[in-house]
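Structures follow.
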Structure 1
């Protein structure tokens, strides 16, 4: 698969996730639908943030690192996009239970950074 095809697929998937999140927000009542409605919300939010963060991080890498290989940038950007999406989704989940305070959010961000540093040190 070419980089161009991957990026168009990621754009399309991000758009589909945006539409899915909009449909969940407008048509799902979390009090009536219970855990299923909340699960649909968090899954669509995760995929939307993963796609948007991946595209943004890949754009930053291509803009500021001209001499690196493009294929390596795609994998790193996707992994970092998933970590960002996981951190944001976890913070939303904690907030839904009214458990999010500033140090919980900080611990989630530090945890995501440590996971990324671990992946970077393996290369």
Structure 2
């Protein structure tokens, strides 16, 4: 059950009607996806996987996506998607390589932003850290 880690993205979203199409769209664009519905599952996924990026909803039914954003390694781009932009402004200032996409969001815009952020970091190909 190993995923191709060259383009592995974590999606933290507790609403299945948002998560399912997002995962499908990312997979259509060549990404492998690991999902989490809670902050704890997201933190666990960060520990277990070598990710190239994360897409995180800040408002989860259990826990806060903020915990996942803050715990994500600094070299991993994070896209926050939220209906409340003020919640992410502080995180965008505190953590470089973090961007907001407001809900309701465009899947195309999200993937374009993700690709742009990965190209700024060398496409996520620098996966080999000791």
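Every number here is computed from the coordinates shown, using simple stated rules; none is lab data. Computed from a predicted model, the values in this text were never measured in an experiment. Cβ atoms are built from the backbone, for glycine too; each structure is taken alone.
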**Message:** If helix-only ellipticity at 222 nm (-39500 (n - 2.57) for each DSSP H run of 4 or more, over all residues; to 500) computes to -12500, which of 1, 2 did it come from?
**Reply:** 2
**Message:** When Cα Rg over 2.2 N^0.38 Å is computed for each of 1, 2, which one produces 0.94?
**Reply:** 2
**Structure responsible for 0.90, with FRET efficiency 1/(1 + (r/R0)^6) of positions 11 and 91 (r between Cβ atoms, R0 = 25 Å, to 0.05) calculated and labels 1, 2 on offer** = 2
